[in-house]
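Structures given as structure tokens follow.
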Structure 1
Amino acid sequence: MSHTPAALCIGVCNVDVIAHVDDSFLERHSLDKGTTTVLSSDALLNLMGYLNRPFYLPGGCAANTACGLGLEDVDTTFCGMIGTDFYGDIFRNGFKSYNVAYHPVTDVKKHTSLCITLITPDKERSFVLATDMASWFLPENTLPDRDTTRPLIVYIETNMFRMTAGTDKPSMVHAVLDKYAADDARIILNLVDTEVTGHHRDLITALMGDRLAFIVGNHEEMKVLFNADTIEAMESAALASGQSCVITMGDRGVTLIHKDAISRIPSVVHLKPADIVDTVGAGDQFSAGFIAGLVEGMDLEACCAQGMQHATEILRQPGARPLAA
């Protein structure tokens, strides 16, 4: 029996459509800045016609994290559904250089999910997606069986609360929790953004305590989750919840709430604005560094520090995945 955990990442199979726009573009198309706007697939495809020279990258929060883990030699599997189209090929092929096991579930009737990522001059990210594309219909019975001879870390994203078509449970988050719950399995939930977090706050809150090993998110997402106006109020509410939380604070470091205590891990690297290419994937790669630390048996503060190192590295390059050899 191996004592080294394997990692299973489950989430949305997006192909990111990345474009640089100005603020007036967001205003003209009634898009929310710094968060996620949900459109129909027809409206999303229509919006793509207004983008100036976008480029395409395989993405998705959990998939990006899986790639970061693969480069750390963590035994990593990804699970998610794509279509049988051109974009599905982009997504599938995106794992080849990252040592991630991916045996795609496919839907022949739906387009592979796209996520338009709009980057404004202040380097803020605004997302546009459609929940009637393939990713959102992942069937519960396609979740992979685990290897029971070794511990498991399962990493999921709050987008999965929107996945309800493929399960008779409230969402695919609940299906994952029911399938993989075990003494030697830790399930980590990533807060994708403030809009998704706010929309599903009640469902997330109901799972706090003993079902989720950690909730990971930035301080704005955590403020929304705990319905708090200030960081201090958010920290107090998180502490009172009994839920272990890993809260990224930008260049202020990380706040770790665990076992009735608050720890503050300072950032050791401070980038100048000119050094930041874009902020896409910073949270995903923080999670990869953090989880890799758990696999390596590091203490939690060291896991947070390694997460910050990974996040800093991705800020220096375009895209959400680290460069693979």
Structure 2
Amino acid sequence: MTETMRRWEMDAIGRERLELREVSLPSPARREVLVKVAAVALNYRDRMVIESGRGLPLGFPFTPGSDLAGTVVALGEDATRFSRGERVISTFAPGWIDGARSGDARTPSYRTLGGYYPGVLADYVAFPEEWFVPAPTTLDDAQASTLPCAGLTAWFALVERARVRAGQTVLIEGTGGVALFGLQIAKAHGAGVIISGSADKLARAEALGADHCIDRRKADLVEAVYEITLHRGADHILELIGGPHLGKAAQMAAVGGHICLIGALEGFEVTAPLMPLLLKDVTVHGIGTGHRRALEDLVRAVDRTGLKPVIDTRYPMSDLPAALGHLDRGAFGKIVVEMV
């Protein structure tokens, strides 16, 4: 093992401040493990942290990125959770093991990797052993790296909170990472899926199992959902757009339906007409990823069902700027940076 490694760092906010630097190899402290990183999946949130900081207490030099897959190569004192050579993936919100998220009404917790905590775009990381879970045996490293945020968010919304079941209808907006995980998870549970997106991506969504596809540029989304569901509406909606679009979700929800509010592409201030929410007894879930136990459940489900994450493009570590540019343009599935 060498004494130095590569790590992306920034000394101030802004994409132009990113530098790939040669730094000292970290050593695992007590109850930590040293992980050789193989792949890092990018999230839209990573781009926002790089460009604005999102009001987080970033410590400079700051390393972005939260979702890794890699191999444990060294153990700190008293570290017993993993063995050397074991493949692992990171947890997006370290410390949230199960149950309710920590924090209170005034200050809900948002302590995540690549934000409150250092990020993972490096050849090696030394973190507490509790911050990792075993990787799926059926996925390669790039595929496994997509689970900690996008995969878990979709799983937590549909399985932990909304309790999706066979015979129900799930409406998913978009064809990004969370959306395509939602499509595959819903189908694995026997639900029907309606997906909306751009025409050039809908054929691929249909190939993944979508039962109905709506071209968002040509069709009235609300009316299309009414027609497809014979006016019943969608039992579950993955609301990935935010802003005033929440109002459309309220209109499209079935009586007793669930809206999983996840994204904020159209803004963090959401609006919706009150009467559909009241008269249809709609439940709105705020989804901020999920806990470690749910991630462990997802890993087991992936291995048992054969679910394969959708990766749009893999970039080498040195091409992080190009990977972020691809994220700007939008992707079908995930963008992954491999440590090669």
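Every number here is computed from the coordinates shown, using simple stated rules; none is lab data. Note that the coordinates shown come from a computational prediction; the quantities given were computed from them, not determined experimentally. Cβ atoms are built from the backbone, for glycine too; each structure is taken alone.
Name the one structure among 1, 2 that helix-only ellipticity at 222 nm (-39500 (n - 2.57) for each DSSP H run of 4 or more, over all residues; to 500) of -7000 was derived from. Attributed to the structure labelled 2. Between structures 1, 2, the calculation of mean count of other Cβ atoms within 10 Å over residues 3-10 yields its largest number for 1. When FRET efficiency 1/(1 + (r/R0)^6) of positions 11 and 251 (r between Cβ atoms, R0 = 35 Å, to 0.05) is calculated for each of structures 1, 2, structure 1 comes out greatest.
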